[in-house]
Structure P
Amino acid sequence: MYIKPLGKKLSVFGLCGILVFISLETRRTFAFQGKNFSSHFSPETYVIHKTQSALTIDGILDETAWKQANWTDPFLDIQGDHLPTPRFETKAKMLWNADYLYLAAQLEEPHLWATIDERDAVIFMENNFEIFIDPDGDTHHYYELEVNALGTFWDLMLTQPYRTGGKPLNAWDIKGLEIGLDIRGTLNDPSDTDVGWTIEIAIPLTVLNQTIRGNQPRDGSQWRLNFSRVEWLTDVENGKYIKRINSETGRHFPEDNWVWSPQGVIDMHLPERWGIVQFSEEPPRSDVLFVPSEEMDAERLLRELYYRQRAYRAEHGKYAESITQLNAAQLFEEFDFQPDVKIQVLGNAYIMQLTVHNLNHIFYIREDSRTWKELKN
């Protein structure tokens, strides 16, 4: 089933939902600020192969290119594999060509449930599937797309993560977006047991290139990307699905968040912790391996220092002006290089600079989480 994207229409209900959403994310941000959060994690990786054949976006992955593309590993709890395996399996696969980034996911689901039918409503208040993309990996101006089993979707851009005051640009539009669904069961009918649903999405690369320099992707380009599935516990009342109530609290049980690349905390808005995809000009089933960037360790160290700066400010009310204040000596021992780190604090702001002698770039990070690099002179 092909879903034709509708124009932007937002009712008072939808606007109120977005305000509630921002409030929830703000509370999460404040909870994050005081944590001595570690960057020690291993993001999932995936090689996206190029297809020369046309794809029909209908949710039925019967083209040769889709059949040959690899599935990701089954999704895990957002906090990591130390938590129970998700109740229902979710997996995804990806392709690209000169015009589109193609994404597909298969969701096992015995109780197909979706009633939100207004575009740009807060869709994760029911079961949904979500995509997050940060092409240049700087954690700013990244994209989010949420879709439910009705084909209702919410597309938005985030100026920066919520933890540093980011705002959702709800008026942003994925022009040329195509969505296809294959529903294997009966939607909103508790009287039977369903199989699940498959979602197929085509996002024009012209849209994804809006916030990055140059014509991307190219062979070998690496982007930050993650998938999330929101799943609520439900009961049946008067022939309809409702969210299950915790009898001890009188409130709904919290939703489950199942993801491709675990975040370590219940927060998808940590773009630096998403998975990494690598684009290949070769067709599916080609013998192309993911190649970690030689700069990845330097970027990880800089991010660890950023987390320590946040913790230092939460404790002392100001930013550290030296790596000694961040207890960095022991941290440096974990790496195979000796970095040169400089910190310039300007009141409530700072810029941290990291240099490694055998790398061609100097790496920077600000208090608002944005990272970038510049060629050495």
Structure Q
Amino acid sequence: MRTMNFKEELLSRIERYKDLNLINKKPVVKDSTSASAVLPFKLQRGAITNNGATPWYILAIIGTNSVSPQIFKFMMDTGTIDTWITAKTCTTNECKAHASFDATSSSSFVWVDQALDTINFGPWGSMKVNLGIDFWSLTDINNVKSSVSSDFWLSQLYSGIRFEELVQDGFIACGPSGNSSRSNLLFNLMWDSGLLLQPFMAYWVDYTIDGKNVDSGEIIFGGGNSSKYDPATIITLDIIKDIYWTSPCDSIVINSKPVLEDVFLIMDTGASEIKGEQAEIDILIAAVTLNGALPIQPENDPDDYNYPDLVFNFGKTSSGGVGQLVFKPRQYFNYIENGPDMGTWQIAFTVLAGLGDRNLTFGTNLLDTLYSEWEYDTSGEFLSAKSIRLAKRL
């Protein structure tokens, strides 16, 4: 869900960190009740707010404390390279609204670099962080426990309403590359440790927009869940070798008219909106509102209005043709369940300056209607992105 001037800042940071011996160390495996496994971690949902972030999270423990384990809510974010947790020493009201990691309460915590660094979150503001290492422990839905040591950022300062409305206490980076941040990529560590059967990560959720039914979902490390999708509907996306899960898109069509062509989609489980530069967002909003004839904040369910479908032509079908995904109006609006805009429908198109021309995020407002499987390329020194398979969720 990283919101920032993507390429310039990240490439600069990558170059800055490359020569440091602390980057991407081989992990220390503390314990695991299974090796070479498929690990389905339970996704839970918090309230949807209007901050543009997904409400989904998993639970994970950081550190060693047998008396009082430190358990946190983490966003599983394919749109970031930075794994971070709110630090106990952060004293802003926004930090205090979240559970925070107390480094002094973990017997296994070690500082890597206490000098403050800055992570830019664009319209959210910036975050001051420093670097530590400790054990991360996760338990899947079958009670299989895994634990690896990982470098991660401790957030010492953040502020602003968007951070305050964040459901999670931190992010677990699920970006495509393990060679792009001083914080570690957890999937990469678990793969290197031999904990995972296949270099796949899968994501699916099942929920109602108004929250009336019980919500459920999984993010799966090491494999997928074939019972959750229709194999006849698979669309395969080739991923550009970059620092994000980015796929070319032939066209976005509204009312049978291509409104954007030859764009790039950043597949982002951390975002709850389609985000892009002002020009692209203006085009999309004008098209779905019929040039302002329909409201961007409808009073009722968007499906009750005459909004058009949103059509993406991208990827390849099993027969080699261009894939197509069609989204109904309800899927490109968000119903806000908490915060100042609680009880309203908000159009899920947001300007993100610095993303770059013809780049758009493909967020969970769309991904949550699908089953997705993310494949890593294991042929290099570090994992990198290979492909994503999208399919109709059963």
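A value of 33, 23, 20 was derived for semi-axes √(5λ) of the Cα gyration tensor in Å; which structure in P, Q was it taken from? Before the final figure, lay out the partial values.
Numbers: P: 36, 26, 19; Q: 33, 23, 20.
It traces back to Q.
Out of P, Q, which one gives 35, 34, 33 for Cα extents along the principal axes in Å, for residues 60-139 alone as computed from the coordinates? Display every interim value, and only then the final one.
Details: P: 35, 34, 33; Q: 39, 27, 24.
Of the options listed, only P reproduces it.
Given that helix-only ellipticity at 222 nm (-39500 (n - 2.57) for each DSSP H run of 4 or more, over all residues; to 500), derived from a single structure, equals -2500, which label among P, Q identifies that structure? Clearly, the read-out refers to Q.
Values in this text are rule-based calculations from the coordinates and carry no lab data. What you are looking at is a predicted structure, and each value in this text was computed from that prediction instead of being measured.
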